[in-house]
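In the part that follows, the structures are each spelled out as C-alpha cells.
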Structure 1
Amino acid sequence: MVSVLRRLRERFFWPSDRSVQTSVKTFQEQVIGLQRQVDDCQRMLREMEDRLPEMQRIIQDGINDLRRGQIAEKGKSDIRFWSLYRFDGEDDADARQRFFLNMPKASGRIGTLQQVLAVMLEDFADVCKRYGITRYWLVGGTLLGAVRHHGFIPWDDDLDLGMMREDIYRLMHELRDDPEYQVTVVWDRIAHCRQIRFKPRNEQIPGFIDLFPFDWCSDISEKTFNETLQVRRKTIAEIEADPVIGPAWAEDVYQDADSPLGESISEVFDGALESLTSIGVGCSADCATGVVRSFDNMDQPYGLAWICALDMMFPCANLQFEGHMYPAPASYMYFLEHSYGDIFSLPDDIGLHWVHVSTEELNNMNHSAIEAYISKKRG
C-alpha cells in the first residue's frame, strides 16, 4: 500500500529525491556533452582560421596561374595573328595601325548613333569657338578611338571630353537659354560622380557628350593626388552615412542636381571641394603648375593617377576624329598607355563595353528626326 502511494505521489504530485537527482545528473551529462560539441566546433574553427591564409594563398596562386596562362595564350595568339596579317616587309607597328584603321565602321543602330554623335561633337566645337572656350580635349575611349581608328571605336556609343571646371560652368551659363543644346548635371550614385553632359534639347536625338571636369593645382605631387582621393572617399562616406541623403540616393541613384536631394548632395561635395584649396587643388590658373582630374568625377581609369604638369596638357595636340581635327592632351600617348596599356594589341573589350545608350532607346529612335539632325551638317 505504501509503495502504491509513493508511485502515485511521484506520478501526480512531486518527484522523489532520487528521481530529482537522476534528472539533474542526466541534464548535467547533456550539458557536458553539448559543451564538448561546442569545444570541438571552436577547435575546428580555430584550425580553419589558421588554415585560411594558406587557403587564400592557394586560391590566389591558382588565379594568378590562370591569369598567366591566359596572358601567355593571348600572347601566342597575338603573335600568330600578326605574323599572318603582316605583309611581306611590313613593319609590325605599321601592320597594327593598318589593322585598326581598316576595321569596319559600326553599322545598324550603333552606326546611326555614331553619326549623330559625330555631328554633336562638331556642334560642340562650334559652340566653344563661338564663346571663346578653347580648353577642352579628347579623353578616354574617344581619345583612344582618335589615335587608333581616327574616329569611333566601332563598338563605342558615347563621347568623352575633358574640360577645366570653370570652362564647364561658363558653357552651362552660355547655353542656359540656347534653343538647341544644354548641359545637364546629374548625381550618379553608382560611380559617386557629378555626371555632366552636353546634349541636344530635342529628346528625339539620342546620345550625349560626357564632360569630365579638371581642376588647376599648384602642387602636382603624388601626395596631393592621394590627399585629393582621400577627401573624395571621406565625402562619399559622409553622404552614405547621412540618415536623409544616403537612403534617398540609394533608392533613386540618378539625381538631377537641381532637385532638392541633388542640391543637398552638391552642398556636401562643393564643401569638400572648397577644402581642397588648402592643398593647392582648385587654385587659379595663374597659380597653377598642373591639372588634376576633379575629385567629384575621379574614377582613376585602370589605375591612372591623372595629375600632371601643365606642359603635359597644353598646348593641346590636334588629332583627327571622324574627318575633323580636335584637341587632345599634349602627352596623349602617355595617358593612353597608362590607362589602357598597349593600345595596338588585339582588343579584348568587344562585347564588354559599358552601354551608355540603352537598347530600348536605340530601338525606338525617331529616324526622321535623326536624319534631319545629321543632314544639317551635310547641307
Structure 2
Amino acid sequence: MKFNEDSRVKIPAILHLMRLGYQYLSLKGQAWDLDTNIFPDLFKAAISKINPGIEATEAGRLLEDVKLLLDNEDLGRAFFERLSERSNTKLIDFENFNNNSFHVVTELTCQNGDEEFRPDITLLINGMPLVFIEVKKPNNREGVLAERDRINAELEAMAKTLYDYWFVQFDFPDDSPRGQGNPYKTSGGKMVYNPILKREIPEGWEVKKLSEIAVTGSGGTPLSSTPEFYENGTIPWINSGELNAQFIVSTANFITELGLEKSSAKLFSKNTILMAMYGATAGKVSFIDFPAATNQAICAINPFDQEMNVYLKFTLERLYEYLINLSSGSARDNLSQDKIKSLDVVIPAQSTLTQFHEFTKSKMDLILTNLKENQELASLRDWLLPMLMNGQVTVVEAS
C-alpha cells in the first residue's frame, strides 16, 4: 500500500467509523437521487423501521416532501426543523438511536447546477447525507498514543455530558404519551420531593442505599516478608495508585494463589468498579478489564444490574465530589467501605437506564480498545527504542 493521505488518514478514518457502527457502502451498483444525494432504498427501509406501521407509499411521499424541503432557499432551515421533529413521522429516531441506519461512503459527488464538489467521506443516516468529512494528514505531533488519548477524552466527555443532561438536569427523553420523547424536566415532567435527598427527582424514580443495588468488598495485602506470596505469582493485584483511567487494562503486580489464600485479598471479576478509598488517587473510579485482586485501599463494587455499570461509575465520581464539598476537613481521610455502602443513589426508570447503557456501551468499548492498543504500542516502543539507540537495530530506507 502506498504511503499517502488515503493510506495514512482516509482508510483509517473509514475503519474508525466502522468500529463506531457505520457500515461501509460501495457506490458501485447503488442508486441515489442526484439532486439531494439521498439513497431512496436506504431511506424507505429506515423510515419503515423507526416508524412501525407506516406504509411504503407513505414513506415514498415523505421522501418527496424531504426533497422539497431541501429545495428551499433557506440554507437548510426547514429541513433541519423537520429533521428534529419528534411528534410526526420521524426522520431520525433520537430516543432509540441504534434503530437508525448508519453508512459511510466515499467520493460521493455533490451537485448544485453547474457547481459540484466531492467530499472525501460522506456519512449517511437513514440514507440521508448529513455529514461531510475532509481528511488531512495527522497533525498530532505527539503521535498515535496521544491521539488515542485525545479520542478517549472526547468519548468520555460525550458519555458524561449525556449523564449530566439525563441524570443531573433530568432532561432524559420522556417516552410517555404526554412527553412524546421531549426532554422530561424542560417539557414539564412531574418532579417529586424526596425527603432523603432533600430535593426533587422525577416521579417514579427511587432512592436506595448503594448496598441495596450492589455487592461491595475490599482487598488486602499479603505479607511482603513472605516471598511465597509474590514470587512467580499469576494473580493480578491492583493497588489504589493504578486507578487513573476509565479502565485498568494491565498491572505489573501479581500475587500467588497462596498469597490470596493467606491474606484478606479477594479476587474480583472483570468489569468490577474499583474506587480508591485513600491515598493519592482517593476518589478515583475505574473498571478492571480482567479478574484481579486489590489492596485494602480499594473498594470493589458490582451492581446487581449490569446495565447500571457506567451509570453507577459516573454517579460515584459525582457523589465523591459532593462528599468533599460537604466535608469541613478532608473527605479523603474519612472515605471507607461502610461510607460507600451507605451512599444514597438515585435509581432511574429501567427504560432510561437501558437507553443510557446502550448509548454509552459503544463509547466505553472504544475507550477500552484504544487503551489496549496504546499499551501494545507503548510496549513495542519500549522494547524497540533501546535497541535502536545502542545500534542493535537499524532503520533502512526502502528502495
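Nothing in this text is a laboratory measurement; each read-out follows from the coordinates by a stated rule. Keep in mind that what you see is a predicted model, and the values were worked out from it rather than measured. Cβ atoms are built from the backbone, for glycine too; each structure is taken alone.
Between structures 1, 2, where is distance in nm of label points 7 Å out along Cα→Cβ at positions 237 and 285 highest?
Top value of distance in nm of label points 7 Å out along Cα→Cβ at positions 237 and 285, among 1, 2, belongs to structure 1.
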(request) Using the calculated result -0.63, -1.03 for log10 I(q)/I(0) by the Debye sum over Cα atoms at q = 0.16, 0.24 Å⁻¹, for residues 205-268 alone, pick out the matching structure from 1, 2. (result) 2
(message) As an exercise: helix-only ellipticity at 222 nm (-39500 (n - 2.57) for each DSSP H run of 4 or more, over all residues; to 500), calculated from one structure in 1, 2, equals -11000. Which structure is it?
(response) 2
(message) Given a value of 45, 34, 16 for semi-axes √(5λ) of the Cα gyration tensor in Å, calculated from one of 1, 2, which structure does it belong to?
(response) 2
(message) Please compute relative contact order in percent (Cα under 8 Å, 6 or more apart) for structures 1, 2 and give me the label with the greatest value.
(response) 1
